[in-house]
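Here, each number is a calculation from the coordinates, and none is a lab measurement. What you see is a predicted model; the values in this text were computed from it and never measured. Cβ atoms are built from the backbone, for glycine too; each structure is taken alone.
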Structure I
Amino acid sequence: MEIIRREEVVVLANPGIASHQLLSPRNSASSRLTITRVVLQPGATNARHRHDASEQVWIALSGSGILLLAGDATLPFAEGAVVRFVEGEIHGLHNAGPETFEYLAVTAPPLDFRAAYAAQDQAAR
């Protein structure tokens, strides 16, 4: 059994986005999944991206947003909805609403998201 305490949760951040690594390779021995709580401020975008070797499930906890899919496709995504992305599928999210949007991301097999946030941070400089 593992218990992950609040102080063991790493928060990765880019402008308008906070990614709370609830269960990740950095704080768990799990080899099966990563669980992340993602919080997007109004107007923030989690840019389109893909995970070539992992599937991902998003569970919308609060607010509403717009899923950013392959090409220029979009779909609404709001509290209570669940979406699953297969390996290699393009996905992202834009919070076009006036409230904070929050979702849980479950990724299997697990990923270490530090590099993605570091790359976006470097691109912003």
Structure II
Amino acid sequence: MTSFLSQLPPALVSIVLLTGSNVFMTVAWYGHLRYKSSPLLLAILVSWGIALFEYCLQVPANRIGSAVLSTAQLKIVQEVITLIVFAAFSVTFLGEPLRWNYAAAALCMLGAVAFIFLG
């Protein structure tokens, strides 16, 4: 762990690593959709290679975060990060618009966060 990350609380380190992890995973899962004319096997192999970097961040994120967060808390944090990263990716990389129901779903996720952390 870098000296910068080692100075942060474990929950924040976990959030930083999970954010990076989700960027890689979103690119691995959905990046190939911009290149639909490329061979499927190539898309699978490239996605698999990108996913390796996702795991290199995700595994330490969960290990570090589990020192101060429950598994349920880690999971809901990861899901919220996933939705934020995916929304940004779909707008900037895939050119898809955000719709009102996405905001409604985000509010529901915030409710889930409240239930997990306050319960």
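The table below gives the values:
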| quantity | calculated |
| --- | --- |
| Source structure (of I, II) for helix-only ellipticity at 222 nm (-39500 (n - 2.57) for each DSSP H run of 4 or more, over all residues; to 500), computed value -26500 | II |
| Identity of the structure behind 1.9 (criterion: distance in nm of label points 7 Å out along Cα→Cβ at positions 36 and 60, calculated), options I, II | I |
| Label whose coordinates, when mean count of other Cβ atoms within 10 Å over residues 12-19 is calculated, return 17.0 (choices I, II) | I |
| Answer label among I, II for the case where distance in nm of label points 7 Å out along Cα→Cβ at positions 20 and 84, calculated from the coordinates, equals 2.6 | I |
